[in-house]
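In the part that follows, the structures are each spelled out as structure tokens.
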Structure I
Amino acid sequence: MNRRALIKQLAASVPAIWLAQHADAASFFSSDELRIADGPFQSNWNSLQQYKTPDWYRNAKFGIWAHWGPQCEPEFGDWYAREMYMEGNGKYNYHVEKYGHPSAFGFKDVINKWKAEAWNPEELLELYKNAGAKYFMALANHHDNFDLYDSKYHKWNSTKIGPKKDLVGGWAKAARKQGLYFGVSVHAAHAWSWYETAQRSDKNGPKAGIPYDGKLTKKDGKGKWWEGLDPQELYAQNHPLSKESTDNAVIHAQWDWGAGVSVPDKAYCDKFFKRTIDLIDKYDPDVVYFDDTVLPLYPISDVGLKIAAHLYNKSIKTKGSLQAVINGKILNEQQRKCMVWDIERGQSNSIEPLPWQTDTCIGSWHYNKPIFDNHRYKSAKTVVHTLVDVVSKNGNLMLSVPVKGNGTIDSDERKIVEEIGRWMKANSESIYDTRSWTIFGEGPALENTAPLSAQGFNEGKGKPFEAADIRFVTKGDVLYATVMGWPENGKVMIKNLGSNSKHYKKKISKVELLSTKQSLAFEQTVDGLLVTFPENRAAEFYANALKIIS
């Protein structure tokens, strides 16, 4: 028996839980057959920290995300495929009323019902480009474990079930037609534990004790629409439950594959690797976003490290230099050198030494019609303020615009996107290609910041921006100071641009309101730079970029 075969046999005989408890052994028991592209990057942190964020990404600043999959079919919000199996939960109640009991109509059946019949990626990508996005990201799979592309290693995919379309392929073609960089987000590593609710049954009522459909197997499909398919390939629930699995909140403590979580077996990890490499090789994404602690299945498996090395090496081979980006969450100092740190629904409170990203959504991650019915989306003002703040701290903003089950966006969303576009058309010079200054800003909002929680989640917890809040960026010899409101008395004092400023040593010769190209009256004293705004407010006046020239 050769070495590769021997290691494969040994790995198959080692319990996954042992590997979880001995994470340093995971690389030894990784499969030799999981090959990665040749190149300078190896699947370890010391090698990956050679990474340097490409300039295109640093210059782009703003991307839009279609977080769209079969969980948008019910149009009832995020994590539907998990919470529809939680007796008494709002999504469970909605599901029973709309589709029937989850023992008879499970999430596999929601997928089959989803048709995406009105999807027009070309029209949406033109809209997003006009809104100022420089890159676009498509959902490749979510925790529901359904691949939204022509997946070679996973039968539960959108070319065979539901829409019967290659959605990632369609998004990629439309994005590149608009000249946008293209990304994919990958979330499926967590299906193993995330779907554990599908193993349950009702505790009360007429269906008490009747199992939901999470344990069905291929043989149960005889005579059904899914005959020939194995639900376990989707649900991955042929395993014991995690510790305290009946506690619906415990999954958050187990997100890093600890705290008593049921650990995926080697076959599951290997298949995830193959599916993701297939995705990368087929669609050549510029960005890959992982919704994981650090990397997928880390630290119980090295497949995430292998995927990262493969993507970087492939980028060098096909583009001549490293142009790929990986977004990862909850990273330590070394790991932030290996990929671009992503903060979910939140912002850093300082200028980060390395490029980073905020990802957020104007509503629920998966489309939620009650948000539209009650007009509760984030405003364009909030989005623009977030963008300006993030860019001042060396970051990018990726904004999710929820897509309805049929593949369209609603009228409120369209208005918000169009308004963002109007602001960007007038002010984008202060966004694209800029770099952080010596300080990112000044004003009362700085005194009321909220710390990050886990992967982010400090969004909206601080003091709202006002005209006294200023954010700075530079481009060459030009300094841009964005005033986060229109001053009611017509004047704004920028304290850090006074004549004795330790940050700005030059004499200011001109201040221009970027949106209208008007030269503004100003006075530079020891107290600061006093700028007089015009009498008539500019359109979308809630963030006003001033171009300051020495």
Structure II
Amino acid sequence: MEFDVMIVGAGPVGAVAANLAGMWGLRTLVVDKLLDVYDKPRAFGLDHEVMRVFDNVGIAGRIAGHVMPYRTSEYHGAGGRVIKRIAPASEPYPLGWAPNYVFSQPAVEGALRARLGERPGVRLELGTEALSVTALDDGYAVRLRDRNGAEREVRGRYVLACDGGTSSLRGKLGLEMEDLKFDEPWMVVDVIVSQEALDKLPATNIQYCETERPCTYVVGPGRHRRWEFMINPDETPAGIAQPEAVGKLLSRWLAPGEYEIWRASSYRFHALILKSWREGGQFFLGDAAHMTPPFMAQGMCQGIRDASNLVWKLAMVHRGLASPALLDSYQEERLPHVRQTTLVTKEFGQVICERDPARAEARDQAMLAEMARASGPTVRQSLIPGLSGGFLAPLDSVGARGALFPQPMVSDHSGRGGLLDSFTGLAFRVVVAAGVDLAPFEAAVRASPVLAGLPLAFVRLRGEGVREAAGLHDYQEQGPLLRDWMAGRQCRVVVVRPDHYVFGTAATEAEGLQLLNALREKLAGHDGQGVAADHGLNMA
């Protein structure tokens, strides 16, 4: 086979998948019909899980000027009353990054593609369309047509469909999508506001839950601002997107000459989920697998979680370090997560899109009463679930499996500082509390051909005031984030997956060794032959 992974679509999801595949040493081809990054913003929000992935693939620093922490969102009901607030979580940030961001998609996509050009095992072909996918005994043949009309065939083990909501690969297979019954017409308007007019605009994000025309206002990085307007029944998508109509809508906030329209596009906001995310060695990711309304800014995040979840599993199976059954956990894990997140988003959308005045008044009163009872604003990240099944420990005495593992700032045995991922990379991790002896865990890994072959890092938290020299796997936290997380869950040992989800936790060292055995059993089925010492993982 010429390639291990062939990816159709080089948008954010496909580009992240290709970057991760390159890091895992998979020979990767990624193609996209367009010759360049689409120059208009589409996705607008991302969260700390995605920023962690961006940092892992090496672009966090490059995009710093194009992202900005997400501001508090207010829901305004009739008469401008604030009926709900959704706030970002406060520091210390559990994953090492602010909980939510707004961003400029063209710049972020450009950084992801530039990073692909630095990975020797990844080939990016732009202006190239995937015409067909044909199953072979040991993989797939993909028919490609380049920008000049020339056609050729390439072969690889796996195909990842990251080709968007109108996925041609999904369409050719005739795969069904479940409709979660949300279908509303909206127009999205992105503008660059003049410096002088910025102070006229709200400082927070606002959902205007108004029956005459629900709309949304979001503060973007720099002078970028976004409005989303629901399209009324007597309007057409083409008509409302005309400059004169857009100007009339924006006149509530800005006068002519105070902004430039970057984009005005109409959409139907859907809530759809693919029923089967896999067809043999073909996998569907991002909008090709699910479409989420924008009211929680989770659309792109869901797709990047897909890539983060799947690629390490492909690498483990490809190397013979895990049974092919591991790939079944992709849909088993991602579908319930996407469903729950989409249903929460749908609920917010229904709140915002209410057009009946009597029901809107009842909504406002109920939400005002809820605000009065609450101890503070809703924290957005509290609405995103963990994993409920799949590749997780069968038993977990402290109940933290499936959660995202925190990422503190640490210093290592040599005194070098940084976020924990920068030391461990995208490996399995065995993390133990201060004072726990690592020797039995290291011995257990060495004794198992299954575990010895894995990319695996050990982390032991170093206690405060410890005088003896730090060992190779000792890390000193710069704050109590991870120590408090473990203490609050009464766990002494945590096993973490390469995608940063907790495989399982243990309250004692003995249970921790059982946890390693559970990991071995979950991976069982390969030939037990390890790979080279660096495991083929290139974190550069």
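What follows draws every value from the coordinates through simple rules; no lab data is involved. Small disclaimer: the values here were computed from a predicted structure and weren't measured. Cβ atoms are built from the backbone, for glycine too; each structure is taken alone.
Structure notes:
- If distance in nm of label points 7 Å out along Cα→Cβ at positions 283 and 435 is computed and equals 4.1, the structure in I, II: II
- Among I, II, structure where distance in nm of label points 7 Å out along Cα→Cβ at positions 267 and 347 as derived comes to 4.9: I
- Structures I, II, by Kirkwood radius over Cα pairs in Å, for residues 275-418 alone: label with the highest value: II
- Structure from which 4.4 was derived, distance in nm of label points 7 Å out along Cα→Cβ at positions 115 and 515, options I, II: I
- Computed 16.9 for mean count of other Cβ atoms within 10 Å over residues 251-258 - originating structure among I, II: I
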